[in-house]
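None of the figures in this text is laboratory data; all of them are computed from the coordinates on show. Predicted, not measured: the structure shown is a model, and the values here were computed from it. Cβ atoms are built from the backbone, for glycine too; each structure is taken alone.
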Structure I
Amino acid sequence: MAPLASNLADVPMALLYKIDEETIPGTPCCVLRGRIGVPDGHPLAAETAVLTSGDGIMPLLRKARENIITVQVDKMFDGLDWKGFGDPCKFVSILPILVTARLWGFLVIGANPRRPVDDDYHQYIRDLSSHLSSIAASILTASEIRKREESLQKQITDQRGRMMFMAQHAVIGMSYLYPDGRIAWANEHYYEITGQPPGEESKLAFLDTFLEEDQPKATKAWNNVIEGQAQLSVELRLKRDFMPPSGEPEPAVVRCQHIPLVKNKTLQSVMTFTTDVSAFKWAESAEARRADQANEDKRQQEDFIDFISHELRNPLSAIFQLAETIITSYPSAEGSEASSAELSLVLKQNIDHANTILMCAKHQKRIVDDVLTLSKMEYTMLSVSPLPVQLPVLIQKWMKMLETQISSSDIQISVHPQPSLEAIGMEWILCDELRIHQIWLNLVQNAIKFTKSEMKREIRVEYGVVLKDPELSFSNKIQWARDQRELKDLTLNPEWGFGQQLYLTFSVTDTGIGMTDKEIKRVFRRFEQASAKTSTKYGGSVRFYLHLAACHQY
């Protein structure tokens, strides 16, 4: 203020304010640093005032934050001790003190009341403002600059400390990578999740934490980010194992999100967030496994119930037919009694029918016994009991069950042993009679059903045994229904003895309507017939073909 005080004629009054932004962070305050012609206690002489307030001359200072303003004197300036000629000023000018576009303070100066406020005056004020800014720039001492730098450095350090604290205690892994794949920094949780040793700084070392099968996927994701993709998220399996609440250990799974940091269109680094999602993926797959298992259990339950119902119905049909035969077997004619020979013959036939009924009943009883003893309704739990039998005797016994049905349908059926039976020369074999009978009976009854309505009604049944390659004993025109299941060889169990393994072969040929290649592919499916026409022409429903599906399962 001393230079201004040396020329009081041209400076009748003056106020010098400095901007203080440190006392109240974010709020500029005006601190009075000098005054001319403004007595103590005057409203304009406030030692400190907030620039945004209405105190004293603050409203005028706000108007001059960027440009010089000149205003007429009003009642605000009453009571001043005007210097120079002692005449009150008519105008005052407010000059912002700007250094490198930053506001450092204000100078309020009264105009000489005896000079005109014209272009020369305004040029004088502009020159004064420029000179003030130069002076202000020169008087900013090194200590003030250093103090400000220290304050900014402290703020940066505090902010970095807070960020590091958050990163170290985050529940996800965080890593900062250079574009060449080297890790510049990573938090402890990252190393815990991935199992990567701290301090490993070779290029793309983080890829070694993933399973070899997933490393190409991880490499592709990294290259996509490097080549300019905005951000990318990928799930990968680690070499580290995850121990689930139940079951065997399995590879841990992480979700990696890469975010490129770009400056001036140049990739500077990549920020990667790594989240361990092993527990979530295990729970997700466990839920899917439980659903699949529930569906499979339900399917097997339905299969078993349907299978058993059809297996019970086949011998039941024979029982009904034989019982009807016995009821109607008494020979009688009008006006004459049956002879002893006729009665003896009928009695003998009825005994045979009764024995067949008993055999059918035993067949049903064993099926029912299996149902009652099962702990789970699965095909694989049906018991298989090997017993020594003679194959020709079995076929003869089974054919008796169908005599009535074949006779009533006027079908010519013939049974032929294959040459292999005599060539091998084995009279007795070990097998489960019930299971083989179920297959044989279903195949023959299926042939009867589709032959009885044809003009030519003939069925040919062949049976035999082979030591290996059973398919070679049949015609090469046969189309086989392959079973994709892995089956256990039960003949290796002790109860099957130590004899040579044999294969029983059965062939049923009929003069029925036959099937196309498309129909053959459908015939062994549950609840399906080869063609919808069969239900109309031959009776029954799609359930009829379930017993063929059961034969396939055996």
Structure II
Amino acid sequence: MKVFKICVFFFLLAGSMTDAEDVVSWVRVYTPDEEAFYSLAYRDDLDVAATRYPGYVDLVAQQSTLDRLASTGLSYEYLQYDCLSPESFGGRAYDGYRNYDELVADLNALASGYPDICTLSNLGQGHVGLGDIWLLKVSDDVAGDEPDEADLFIVGCHHAREPMSVEVPVSFATYLCEGYATDPDVQNIVDNLEFYILPCLNPDGWVYDDVEGTRNWWRKNGYDWPGDEPLDYDWGEGTGVDPNRNYTYMWGYDDEGSSPNWYSQIYRGPSAGSEPENQAVITLAEEKSFDSAITFHQYGELILWPWGYKSTPTPDDYRFEEIAQVMYEEIYNHLGYGYYCSQLGTINGDLTDYLYGNSRTLGFTIELNESFYPDDSEIEPTCAMMNDVLREWAEWCLDEFTGVEIAYFEARWRDSKVVALTWDVSTDTETAGFNVYRESDIGCSRERINRELVYGQGPYVYVDADVNPNLSYDYYLEAIDENGVPESFGPVHIDAAEGSKKAFALYQSKPNPSEGKAVIAFDIPADAAVELVLYDVAGRTVTTLVDDTLPAGEHTADVIGLPSGVYVYRLDAGDFTAARKMVIK
């Protein structure tokens, strides 16, 4: 590929602009330092295809846009010149990708061919109605609901120009159905997990993008189209909403992770959860409260997890890293290298933040391949590799979510003298009881601190009176099932270095779920302006519980008289922000 200096190329063209200035190309712009990288990576007026910090930013751009970047002096190369033209594909094969009709036929064939373990349902349509949103369920009890089994969610094609993200979920569904009768590993995960597989969330965009002999390189959905094509379509300035910026959790948190501008490729939509595609997923997620999820995208060879709306890690970051490592190693077995693993970059309103923020779902974004439209020859090896990756993920989930599931586990000081540990379980699994373990920050090994099992009905409380107010502690739970098999949880950390000094904290409402009344507790270490707001799952404000300047200490707020449903409460105090979910029966 030829590498150009943008500044030189600009001056060569400046004297005689022709129709070439409107040619749309896929290019890689090299960014030698942080300043250059960030000058391109989060601009909402550019179609950013992929990034690799700090080395490059891939763009899909008109030649006139490249010319306007000339003053930066950055180097770039064409990855595909004039990418909207059939001639630019140069004989590359694309016939191996399913079109919409073939997708529907294949999904129906799975449901009819394996009716004991596979069903197909229709979740509705997008704005234009070019296709339906189809959902497969694969389970040994496919017509029922098994509350003791983990629910796993796989979704593809948030973005229309990502056809491999459709192929992979269909391939895995086929792998499960065809392997159930002959492969003991497949039978084990199907018998003990419930899979919900949605191959194409954005059929309007996908059908519009799928042009025989070429592609439209369309990304968004069908919002505000006057018919079956985008309104006044011009590259990078078409109508449509980015479905992966429209979920309700932290929607519109800032204008870097999503855009308020309709012309942007990361336009978040007119309101949180406004899009029918997102509403279909939100309804399903509220019903299922998925334990783990994977959403497939293209491109970049990445494994990513929350948070995206902010840079701080989640409390489950160690679990995300553990699963990512499992998937990385399987990819390494196939490619000789693994996908890059990290917390999400700057994004808000995306699926994985929504799932984790509302139901603590361990959700991942996997960016497949190194382009939007890989050759046909890459479909089979990519799908075969991802079948193995998804199987390993499912087996990890089977180990992680089988048995006792802890709803919350918290440690709090009482009068700077003792530590009160509270926890509860979120399943009806029978346990013989719990052991409590403690480690201090002076290098002491983990020790059991309870003399007898903590047992009975939750919520559970254990008071640790043998503490030093000048030390910090980590606490762990060990659940013992009826067969004597242990399962560990934690740690939960408490900073005791200054005795009575507390940190900002927002606790799980109690009881949860509740009937009629719930209490929300929170701590602030110093006088602060505090706002505690309750939202519904669509992101709409239900009520403001606290809006005042409060003194340092422990505080509570009562929630009374709400209709049944799922709610999110958010605390803002000084620079501290936290949110939790609560359920009203």
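Annotations
- A value of -13000 for helix-only ellipticity at 222 nm (-39500 (n - 2.57) for each DSSP H run of 4 or more, over all residues; to 500), calculated from one of I, II, originates in structure I.
- Set I, II, criterion distance in nm of label points 7 Å out along Cα→Cβ at positions 66 and 514: the highest-scoring structure is I.
- For Rg and Dmax of the Cα atoms in Å computed as 53.1, 172, the structure of I, II it came from: I
- Once distance in nm of label points 7 Å out along Cα→Cβ at positions 82 and 506 is computed for every structure in I, II, the highest value turns out to be that of I.
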